[in-house]
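Some structures are shown below for you to check.
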Structure P
Amino acid sequence: MKTPPSDADELLILSERLLESISKRDWETYAELCDPELTAFEPEARGALVHGLAFHRFYFEQVGPAGPQHATLCDPHVRLLGDAAVVSYVRLIQRLGDGGRPHTERFEETRVWHRRGGAWRHVHFHRSAGGE
């Protein structure tokens, strides 16, 4: 009999699934994992606190496929707080840049998850500006 994953393991799996949906511009999966009232601080918002999913949807709907890329979560840390959790990590994104040369971006990210009705939903995140 297989034991179910721990909450920490489940949150890491969900976080990786969320990031994969972003990489693939898979709006359906992203919206399924996120609370409709998601809040965020991210470089694209230019210092403003973003509320809801409309701001994020814009980036998913851009014309053309997302180019090939690979995301790696470095040193992830999960802090459980009852029915809430904070997942922090460094995300490295490898992609092809100008002229087809490999390029890596680095983001420090903190994502907050809330368990409601037995399911975890992504409710807030803070992502730093990318660095090389």
Structure Q
Amino acid sequence: MIAFRCAHEILSKEEFYTGAGIWWFGAQGGTPNWNSPKEKQFGCLIQENEPNALCLLFNAGAVAVDFRLPPLLPGTQWYLSVNTFAETPHDLFAEGEEPLLLCPQSFLLESRSSAVLLARKPPPSVGRDSK
């Protein structure tokens, strides 16, 4: 996790995020109900630099929840970087080895766990024809 934080300078900012730098959302989208003690799932989107972004998901509840993911910028895809519910070696992926999410609209987050998704442009295909 230290290497992950070092690889993403946005996580080492010394000042607080502003409304322009971070967007909080509930599991089904929209603003979380911060005043509800029953609301145990939320996420945030942190824009790193165009088009890269981090999506942090948190589920403190006792059951899994299907998060509606923020829309992607054109040409980007979601990659799974961290999943605290998964067992090693599927819990934390090295930079450049993150698996592509097959469903870019949602992510099933298990109970009492968190996940970090990366919005990135896909790597260039190796050995691709230039026709």
Structure from which 13.9 was derived, mean count of other Cβ atoms within 10 Å over residues 53-60, options P, Q: P
Computed 10.2 for mean count of other Cβ atoms within 10 Å over residues 29-36 - originating structure among P, Q: Q
Computed -7000 for helix-only ellipticity at 222 nm (-39500 (n - 2.57) for each DSSP H run of 4 or more, over all residues; to 500) - originating structure among P, Q: P
Origin of the value 4.0, where distance in nm of label points 7 Å out along Cα→Cβ at positions 85 and 101 was derived from one of P, Q: P
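FYI, it's all coordinate maths here, none of it is from the lab. Predicted model only: the values in this text are computed from it and were never measured. Cβ atoms are built from the backbone, for glycine too; each structure is taken alone.
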